Structure 1
Amino acid sequence: MSTLQGITQAAVRLNVKLAPEVEPQRSKDVLSSTPGLVSVIQTFPDEADEELSRLFVVEVDPSDLAVALRKLKENPGVEYAEQTASRKLIW
C-alpha cells in the first residue's frame, strides 16, 4: 500500500491469465517480477480445468499500476492482463 499525505491507498487488483505453455509450477515465477507486486492469488487453486487454473489476481501498488500492466502485457508467459473493474452495489 502507498501513502499519499496520510491517506493509505489499497493495492490495485489485476486479472491475469497465463499462457498455455507456462507450466503450473512456474506460474509464480512468471508473475514475481511484476513491478510494485504486493501479492499473487490463484483464482481457482484446486481447479483441474487447465483454462481456469491459469487465472490469477495480481495486486500491485497503485503508483506502479501503469508500468505493471505494461510489463505483464509484454511478458510472453502472460496471455492477458487487465485491471479488475471496480464494482459497487446500488440499491
Structure 2
Amino acid sequence: MPFDGTELPRVTKELINARNRIEKGWIQNYASTSKGVCMSFAIDGGYAMREECLVFLSAAIGGLPVVPWNDAPGRTKEEVLAAYDRAIELSFV
C-alpha cells in the first residue's frame, strides 16, 4: 500500500511514528523518562489520535488494556514492538 500511490491513513502514520519512539527507548510504569516512553505515551497528536491508536494497539494484543499490558512484569521491548507492528498492519487492512 505505501508504494501504490495512495496515502497512508493518519492513524497508521502515527502508529509508525510511535513505534519509532519505542525503538529509541521503551519504559514501563512511567509515561516518559529520559530513558524512553511507554507504549501509550509514545503516541502523539492529541487525545483523539491517541484514542484511535489505542483501539488498534488493544486489538493487536487481544483486546486487552494497553497500559497494564505494557507494564506487566516480564514484558519485553520486542513484544511491544511486535504489538505495534500488528497494530500498524490492522490500521490499513
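We did not get these values from a lab; they are worked out from the coordinates using the rules stated. The structure displayed is predicted, hence computed values, not measured ones. Cβ atoms are built from the backbone, for glycine too; each structure is taken alone.
Given a computed value of 38 for relative contact order in percent (Cα under 8 Å, 6 or more apart), which structure among 1, 2 does it belong to?
Values: 1: 38; 2: 31.
Here the read-out was taken from 1.
Of the structures labelled 1, 2, one was used to calculate helix-only ellipticity at 222 nm (-39500 (n - 2.57) for each DSSP H run of 4 or more, over all residues; to 500), giving -17500. Name it.
2
3, 15, 24, 23, 16, 10, 6, 3, 1, 0 is what came out when P(r) over Cα pairs in 5 Å bins from 0, in percent was calculated for one structure; which of 1, 2 is it?
1
When distance in nm of label points 7 Å out along Cα→Cβ at positions 15 and 63 is calculated, the result is 2.9; to which of the structures 1, 2 does this value belong?
1
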